[in-house]
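Each in structure tokens, the structures are laid out below.
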Structure P
Amino acid sequence: MPTRSLGASGLTVSRLALGSWRTFERMTRDEGVAVLQAAREAGITFLDDARYDDETGTAPLPTGYSEVVFGEVFRASGWPRDEVVIANKLWWEFWPEQDAAAELDASLRRMGLDHVDVIYAESLPPGLPLDAAMEQIVGLIEAGKARAWGVLNWTADQVLEAAQIADMARRPAPAAAQLPYSLVQRDVVEDDQLIRALAAANTAVVASYALAGGVLTGKYDSGDQRGRHPEAASDARWADAVAAGREVAALAAELQVAPAALALAFPLLNPAVAAVLFGATRPDQIEADVAALELAESLDEDTAARLRAIGAPRDAEVTAG
């Protein structure tokens, strides 16, 4: 599988990253192991985990059980730790009582790991200056609890300021920025100011929510109610995404490819994107989604333009790629 570097971190990751948001705790352990093993066989080397509140009503922990399950499934998969890049999040949810080190320590205990490779810092809480936050975050790298850091939903000004602080202090700048990017959500990644800030910081984009929670596959429009947004077919707020999903499905049928692979090919066409994050609950989904890589490479100019036109803002030209 093709790989990309994450900034100046020295980390190299596969162009597709497997996430665990709202997945592994909804499967049996054997099913979760099968998904991870399929990812490894496909050449994926980038895994994304996060702590979040229990949504099943059955977890023994109100928050963070997702990390417990991820750790159990990862170890059961037999995947050597040094063959994979694992990312996690700093949410700052309990700051200032819990600083960055305490939050990550708790996550590492739940996952059963001694370090993560990338720690993403969410938007900073009120009262925490950026330079003070960076002191804590870079301290995680110096303590060996993380190898690199990234940002999650930061503004262009924050990214640029972080790069300037890092340069002056001769400390690591953010290596990656996890940002939502799909056919129906382009404004963040394609914002001129953010593009310039990321380039100045040498920060790679990791595209998330690339399928708009599955809506862009067209599955909800076809009556499939399994997934993150079963309300999409009947909720007016999702009308544009559902319409785009229909167009994706139609073009995919014409090209004789899976709709999910075609939708994932869109962010892969943008040279600013180092990796695209996706989720899977079955091994066959891994195989289908990995096809996006070859598809993005093989699309001719006209077909790529047709894909980019799906869901594009009506009052603006699509410039990505």
Structure Q
Amino acid sequence: MNPAPAGLPLVDAEEVRARISPSRARELVESALLDGFDPAGDPARAHAPAGEGHLLLMPSTLGEWVGVKIASVSPDNPGRGLPRIQAVYMLMDARTLTPRLLVDGVALTSLRTPATSAVAADRLAAPDASRLVVFGTGPQAVSHTVAIAGIRDLADVRLIGRTPGKVASALAEIAAHGITAEAGTAADVADADIVVCATSAAEPLFDGSLVRDGACVVAIGSHEPDRRELDAALMGRSHVVVEERGAALRECGDVVLAIGEGTLTAEDLVGLAPLVRGEAHRSTDRPNVFKGSGMSWQDLAVAVGVAPAR
């Protein structure tokens, strides 16, 4: 742990990964819901223009802790040799709102997103699910592969990407985690038990009719209402679980566009909390879809796990 400029302790990315394993992150997200937290009470993600890009502000409160993630999005940064998205997380005492800790926000995001997906998939995928198809080659594609391997015994893992070099690099990263995977194609969806979509796509990645009844599809690629990875037909014939209905209607293009095309209604959406608490269950006679856009409480749930014991 290094001192931050303002004197606050700073937990850097390496230390975040050392303190919180993927399975521990999943337990922290799950525990927040089992303890009664209602995601509907989470403040909406705020967007603010800033410099040559914009800021995302994500505050939340969980029990004795308050936290806020400040993420910057600068579209021209890759050309400067810098990340497009950077972030820092501030953890505070809920009673006094005294800042206690700064945490690397990118590392936190890389843990909480697949952890939340794994919490959902553990309940939406068949107990004997063993065939995984992942769309994407970035950090979230890799981390989701690791997270799903933590909840199911995978016998067949296929990774699908547009650039062979990036596919090869992602496969090497996955292998470093002890998981055997190979390059695949969209046709592999027909045999998949679990499909993960972790891309920046604006249009559907595959023909939704390929997804079998009882299969689980996880889509986490964007939090924008005009972008989607899944087609409206798949959304309409599926059991659809979202983090929280209001957030999905604001931010999840897969949901918003399907409703606009008349295949889905807001009333069809099931929240993640009822699923985790056993008030809702997976379907065997239709596909099961989890659409996540990321919520502030998930960051806080994992950040609390980084903090020293009080």
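Observations on the model:
- Given 2.4 for distance in nm of label points 7 Å out along Cα→Cβ at positions 204 and 292, calculated: source structure among P, Q: Q
- Structures P, Q, by distance in nm of label points 7 Å out along Cα→Cβ at positions 44 and 68: label with the highest value: P
- Structures P, Q were shown, and helix-only ellipticity at 222 nm (-39500 (n - 2.57) for each DSSP H run of 4 or more, over all residues; to 500) at -12500 was computed from P.
Every number here is computed from the coordinates shown, using simple stated rules; none is lab data. Owing to the predicted nature of the structure, the values given are computational and were not obtained by experimental measurement. Cβ atoms are built from the backbone, for glycine too; each structure is taken alone.
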